[in-house]
Structure formats: structure tokens, C-alpha cells
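**Q** Scrolling down, you'll hit the structures one after another.
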Structure 1
Amino acid sequence: MIRYDDFGKWFGEIAAVGRLHLSVPAGDTVALIGPNGSGKTTTLKALMGLVRPSSGRITVNGFDAAGGPEARARLGYLPQRITFPEGATARGVLAFHARLRGADPATIEALLQRVGLVEAGDRVVDGFSGGMRQRLGLAAALLGEPAALVLDEPSAALDPTGALMVRDIIQGIRAEGTTVLLSSHDLAEVAALADRIGVFVSGSMVAFGTLAELEALAGCRGIESVYRALTGAVPAGCRLVPGCSTVAA
């Protein structure tokens, strides 16, 4: 479905992402984790054609992601920071996005129902909470029934209630067989959603596999301990011991 072949992106002499090989089969959910600045967002933006590769190629069902609309037409995208037209209602936002995507406007009501915003459909989105804005962004990404969703920090800045609601929506999308590629700092979200996980450090994907495979690689159990072990994110003055608990050095 989605392939990165020797993908690299440099800004001057700085490698945002270097020599990435990644395959996301149809129906899989793949999560990218890692510290800020490790290359996750650049990787997703390049898939959407918002960043041009410095090397390699990205394809969606064989179509070049940088070459035209054929690849992007198969993708729904929720950016890390989503903005809506000032003064627009939720229904107005979806009608606008439907026109942009060439999607059937008759699907808008069903999408509002899916993300729990029917009652708020005629409210101006300027007053929406963070969770409501994210759910509206997911509805916009789902217009046109894309084959894959690309989600950059879908639960960023949400309270626990909003984050759980967004997670439930994504789980429903996964269950229908939609391919999902997401980045997240919410490790519990990653553990709940991802079939496979890519760990990024300083522009390189240093590990990739199921959570069980990453646990075997790291020699420890649990997504948080695996993250610490594979990214070097261990608190100062602590060291890793078998089982990946931390103790004072």
C-alpha cells in the first residue's frame, strides 16, 4: 500500500530523515514514535507531497507520492495542527473539504454522526474544544473513503476524555480494514492501536516491528520501557536493569 524506498530528506547539511525503508501493507496500522525532531512529521509530510524527498521514492499503490494527485487521492490526512476557516460551522467545514476532495457531500451527515458531532454540526468551530476539533479533522480526513489515513499526533493536546474518544474512532476505522500510518507521543495510544511500530532517533528508524518483537530486541517488557531502551530516554542518574525497570545508579 505505502512504501518508502531509500527515502531521505536533508535541509542543507542537516538530515531530517536519512535512508528510510518502510512498507505499510493494506489494512495495517503502523505507528512512528521517537523524540521531537527525530523525523516523524517529515516522514508523514513527504507521503502527503508537502515535503519533496532529497533521495529515494515514496509510493501509494504504486503511484509516486511526489508526482501528482493519484497517490494523495487515496489518502486522508490529519495534520498535527489543524486549522479551520474562521466563522465556519462544522457542516460548512466538511462541505468545503468535500468540494476540495471531490467527495460526495451526502456523506457529511454520516461522518458527523461517526465522530459524535451531529448536535454541534451548526455550531461555529471557533468555539470547539480541542477534542471536538480533532474529531472534526478526522471526519474531514475520512471524506471520499480514502484507502489509508495519515495521522500526525491525533491526540496531541487533548484531555484524557478527548484522547480516548479519538482513539475509539481510530480503532473503528482500523476494524473496517483502513490502512493507518500515524505518529504519536502517546505510548498507550500506540500500544492500543499499532500492529507494528517504527522507532525514530535523530532522523533514522532504529527499530521496527510488533511490540512483542521490539520487547525481544530491547530485552524488556512494556511500551514505555521499550521506548526508553531503544531511544536512550533514561532519566539522568538512572540505569536500565533486566526487565527495564530503572534504579538509581
Structure 2
Amino acid sequence: MRNVFTIFQREFASYFNSPLAYIIVPVFLFLVGSFSLFFQDIFAAGLAGMRTVFFWCAVFYLLLIPAVTMRLFSEEHRTGSIELLVTMPITEAEMVLGKYLAALSLMTVALALTLTYPLTLAQLGPLEPGPVLGGYIGMFLLGAAFTAIGTAASAMTRNQVIAFLIALVVGLIPFASGYALSRVPASILPVVQYLSFDYHFNNLSRGVIDSRNLLYYGSVIAMFLHLAVFTLERRRLG
């Protein structure tokens, strides 16, 4: 775990030693705030609920997380530092996990800064803590899944733009499918519903922490991190 922590520290610090963190986090907060307050005014509705804020958080996670993860390995290839990393006593799994945790931590910081919304909404009326807690757990897991997808995409290609597009498209499919269930044939509806991110997030946002939803997100994260490790191992052997 020492190697994982070293890579995590190096990667996380690089976000704040460059303009990336100072652009991504404020842009995320600005977009979520703008769309929640001006396009769907959560205060004018007169109801204390976080559903609108969570929806826009998910939308902009889908757009901004690929922008963070696209550089994880693509940048290493561009600068040539990947050659140095592979010669060090660090396994591909440690490399992937360290970089993944750094990207996830940055997006968790952005999510944590939205806690001002439930605190403000609670002033409008009674805000049920269960759905808020479940919603934040769901948003964290959704962000973790998007980050794992982006990590795998970055490991697949040396081009950052391609890595961004792969992560965006792959993340968009299970995200958007939850909003198109009415058009899905009845014969495959249960499968599509189960594979959609929105279905599992909705369950968590009701305040019921079901192990099946945690297992789903955990499986998605593990699958894409394993894919990233496999891709790096194959590249080293090749």
C-alpha cells in the first residue's frame, strides 16, 4: 500500500500544482448551481429536496470526470514518464489504484462543496436526512464508477482527446439508458433497468441503502479498474 499512497500523493498534488483543480472544481460548482437555481429553481419550488441538485451533479460529473481522468496515463505516455514508472518496483495494479484514488478524491472534494445546498434547503422546511444521505452515497458511487471508466479509457490510448471521448461515451450509455426505459422492449426491460446507473441511484436516493446497489457500483468499478490493469500489463509485455 505504500506504493499506492506514494502515487496517490504525487497525482493528487499535481492537480493543485497545475490549473486543473482550480478550473474543474469551480466550473463544476458553477454549472450545478446555475442549472439548479436558474433552469430548475429549487427554491421557487417551495419543496425541500435534493433531487434536482443530484441530477445536475450527475450530468456534470459525466462531462467533467473524463476531463480529469483523460490525462492519468495519456499524459505519462506523452511526457515519457511512463517508461520510468514501469522500471520502478511498482505493479500495474498499484499504479492504477493510486491514480484512480487521486482522481476520485478530487471529484469527492467537488461533491463535498455542494453540501451547502442541503444546509440551505433545510431552512425552507423539513429535509429528510435519509434521502439526502442516500443521495450523497449514490453520487459518490456514481462518481467512482465514472472515474473507473475514465481510468480505463486513459490506459487504453496515448491520446487525451480519444481517452475523453471513450470515457464520455461508455459512461453515457448506462447513464442515459435509465431515462429511456419507456422505449425499451418489455422483454429486455429488467436487464436494461438493472444495468442503468439511474436505477441504482434512485434506490439509494430514497434513503434505503441496499447491498445490491452497492454491489452493482462496486462491480462496475472493479471491472473497469481490472481492465485498466490488464491494458497496462499487456502493453508492458508487448
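**Q** One of 1, 2 was used to calculate distance in nm of label points 7 Å out along Cα→Cβ at positions 123 and 195, giving 4.6; which? It would help to have the intermediate numbers written out before the result.
**A** Values: 1: 3.6; 2: 4.6.
Only structure 2 yields this read-out.
**Q** When helix-only ellipticity at 222 nm (-39500 (n - 2.57) for each DSSP H run of 4 or more, over all residues; to 500) is computed for each of 1, 2, which one produces -9500?
**A** Details: 1: -9500; 2: -24500.
Only one of 1, 2 returns -9500 for helix-only ellipticity at 222 nm (-39500 (n - 2.57) for each DSSP H run of 4 or more, over all residues; to 500), namely 1.
**Q** Another question, if that's okay. Out of 1, 2, choose the structure whose coordinates give relative contact order in percent (Cα under 8 Å, 6 or more apart) equal to 23 when calculated. List each step's numbers first, then the result.
**A** Working: 1: 23; 2: 26.
The read-out was computed on structure 1.
**Q** Using FRET efficiency 1/(1 + (r/R0)^6) of positions 187 and 227 (r between Cβ atoms, R0 = 30 Å, to 0.05) for the comparison, can you identify which of 1, 2 gives the largest number?
**A** Once FRET efficiency 1/(1 + (r/R0)^6) of positions 187 and 227 (r between Cβ atoms, R0 = 30 Å, to 0.05) is tallied for 1, 2, the winner is 1.
Rule-based calculations on the coordinates, nothing more; no lab input. Here the structure is a predicted model, which means the values were calculated and not measured. Cβ atoms are built from the backbone, for glycine too; each structure is taken alone.
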